[in-house]
Structure 1
Amino acid sequence: MTSEHASLDRLLAEAERGSVEAYREFRQRLLRHIRIEERLLLPMAERKRGGEPLPLAARLRLDHGALAALMMLPPSRGTFRAVSAVLKAHKSV
């Protein structure tokens, strides 16, 4: 997933420079990444912990919800700043 994070960062930077194609790919890959974490990784971790969620699971889900909501907005400087801020916080968890 680390390489996917780097790829998403690169696409977001390209989108911020005005690439509509990069934004489309960023949006698609970000939403796919969220689905993988939500549907596979977090439930798998919970099962491995005997039904106990990861301590940071709630925070990750909050970040995922914020990012998904931001992907509903049109691409703009404000949207890019908000996405960058959430991604930065998400990576530090």
Structure 2
Amino acid sequence: MGKTNGVFGRLTNIWRDNGLSLHTKIRLYEALVLSTLLYGEETWSMNVSNTKKLEAARHRWQRKILKISWKDMITNKTVRETTGQETLESIIRECRLR
């Protein structure tokens, strides 16, 4: 989680750039941030608290990319639909099945 926060933080200028499309930002997020987060996930023992922590961090990052505050009262499901991504649990399950 710490390494992933570091990667996301180093890309702050990209997230703030209005010249880049949302599609480009999401592709960068998937390639750099999500791949760092999920490195070695096949060996993790996933329990409910770990899953919730990972999902909360992921939604926080996605909201920052979309420039949505928690005060805007937008659900996490809406954020995922806007970015076109699945839940982290389903991504992990799919990777493990592979």
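For FRET efficiency 1/(1 + (r/R0)^6) of positions 19 and 43 (r between Cβ atoms, R0 = 35 Å, to 0.05), the highest value in the series 1, 2 is held by structure 1. Out of 1, 2, which structure matches 1.13 when Cα Rg over 2.2 N^0.38 Å is calculated? Going through each structure in turn, the value belongs to 1. When relative contact order in percent (Cα under 8 Å, 6 or more apart) is computed for each of 1, 2, the one that comes out at 22 is 1.
Of structures 1, 2, which gives 15.8 when mean count of other Cβ atoms within 10 Å over residues 11-18 is computed from the coordinates? Going through each structure in turn, the value belongs to 1. Which one of 1, 2 has helix-only ellipticity at 222 nm (-39500 (n - 2.57) for each DSSP H run of 4 or more, over all residues; to 500), as calculated from the coordinates, equal to -17000? Of the structures listed, the value fits 2.
Read-outs: derived from the displayed coordinates by stated rules, not from any lab. Bear in mind that the values here come from a model prediction, so they are computed numbers and not experimental data. Cβ atoms are built from the backbone, for glycine too; each structure is taken alone.
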